[in-house]
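Listed after this line are the structures, all set down as C-alpha cells.
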Structure I
Amino acid sequence: MNILTLVAENINQIVGLTSDEKSRVEKEFTSVKITKGDLWIKEGEICDQVAFVQTGKLRVFYNDGSGNEVTCYFVTPDNFISSFTSFLTNTPTTENISAIEDSLIMIISKIKLESLSDEIPKIQIWRRIIAENLFITMEKRIAMLQSQSANERYEKMLKENPDIILSVPLQYTASFLGITPQHLSRLRKELAK
C-alpha cells in the first residue's frame with residue numbers, strides 16, 4: 001500500500017469513502033520529509049495545512065514567557081496534525097511543531113481541503129471528528145496537569161504511551177508532564193526500585 005493510500009484509508013475508516021473518493025483524496029495530499037529537529041510549523045506563522053504523520057514523531061510546543069519550551073503533546077504515525085487554531089482562524093500560531101525524529105508527513109493545504117470538502121461532503125464529518133479528537137486530547141491534558149501528581153502523570157503515561165517514554169528525549173517528556181528533567185529522573189529511579 002503506498003503512502004497516499006494510507007491517508008485515504010485513515011479517512012475512510014472514519015467516514016467510509018468510495019474508491020473514487022479515495023482516489024480523489026489521494027490526489028490532494030503531498031509528501032514532505034522533515035529532518036529531526038526541524039520545524040514544520042513555526043510560531044508567528046499562519047498555518048494553512050493539515051498533515052498526516054506517515055513515519056516519525058512530531059512534537060507540538062510553545063515558548064512560555066521565560067523562554068522555556070512547553071510540550072503540549074506528541075504526534076505519532078497514523079495521526080493528523082495542524083496548528084488548528086491558526087488553521088481555522090487564519091491568524092498567526094503560538095505553537096511550534098517540530099520533528100523529534102526524521103519524519104514523513106502527507107500534507108494538504110486549506111484551499112485544497114475546502115475544495116475537497118465541497119466535492120465530498122463526508123470530508124466535513126471527518127474534519128469535525130479530527131477537531132473533536134484534538135479537543136478531547138487537550139481537555140485530558142489540562143485535567144491531567146490540574147488533578148494528578150507528577151508521579152500519577154508519569155505512571156499514566158508509562159501505561160498509556162510507553163513508546164513515547166522510550167523514544168522521546170527526557171526534556172520533552174518532562175515538559176509534557178509539567179516537571180523538570182531532574183524531577184523526571186528522580187521519578188524514574190523511584191519507580192525502578
Structure II
Amino acid sequence: MSKITEPALRDAALAHLARFATTEAGLRRVLGNRIRRWARAAAEEGQDPDAIAAATTTALTQAAAIAARLVQAGAVDDAVFAQARARRLRGSGRSARAMLAHLSAKGVARETARAALDHEDMPGEFTAALILCRKRRFGPFAAAAPEPPLRQKWLASLARAGFSGEVARRALATSRAEAEALLAEAR
C-alpha cells in the first residue's frame with residue numbers, strides 16, 4: 001500500500017466537499033477516518049507499526065491544516081452549513097433542542113448553532129410542532145378525536161421530540177383548519 005500524502009488528503013477533502021455540505025469538524029472527521037483506514041490496511045500488510053504511527057500523526061496534522069485552509073478559502077463555512085441544516089430540520093418538524101443537538105453532533109459551535117436558529121427566516125417552534133403532528137398524523141391531523149390515553153401518547157411523542165409542554169399542548173389543541181392555514185403561511 002502506498003503512503004498517504006498531503007495531495008491525496010486534499011483531493012479527498014475536495015471530493016467530499018463536491019458531494020456533501022460539511023463543517024470543519026466534519027471534514028476533519030472524514031479525513032481522519034480515511035487516514036485510520038489507511039493505517040489499518042498498512043498494518044495488515046505487515047508494515048512497521050512505528051512507521052505507521054508516525055505517518056498517521058503526520059497525516060492527521062496535515063488533514064487539520066487542509067481543513068483550516070478550506071475554511072479560510074470559504075469552501076467550508078460552519079455558519080452557512082448551520083443555517084441550511086437548521087432550516088431543513090425545522091421544515092421536517094424538529095424542535096430547537098433537537099436541532100441544537102444535531103448541529104452539535106456535526107461539529108458546529110454552540111454560538112453558531114444558536115445564531116442559525118435565531119435567523120429571521122426560520123419558522124417558529126409552534127410551527128415545527130404542527131409539522132411533526134402532520135407528519136405523524138396526530139393532533140389536528142388525526143382521523144378522529146382522541147381518547148385521553150391517546151392524547152397523552154401524543155404529548156409524550158412531542159416531548160420526546162424536544163418540544164415544551166406548552167408548545168405541545170397548544171399544537172394538539174389547534175383545529176385542523178387553523179393548523180393547515182398556519183403551515184401554508186409558513187411555507
When Kirkwood radius over Cα pairs in Å is compared over structures I, II, which one is greatest?
II
Suppose distance in nm of label points 7 Å out along Cα→Cβ at positions 21 and 157 works out to 2.8; of I, II, which structure was it derived from?
II
If helix-only ellipticity at 222 nm (-39500 (n - 2.57) for each DSSP H run of 4 or more, over all residues; to 500) is computed and equals -16000, the structure in I, II
I
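Every number here is computed from the coordinates shown, using simple stated rules; none is lab data. Bear in mind that the values here come from a model prediction, so they are computed numbers and not experimental data. Cβ atoms are built from the backbone, for glycine too; each structure is taken alone.
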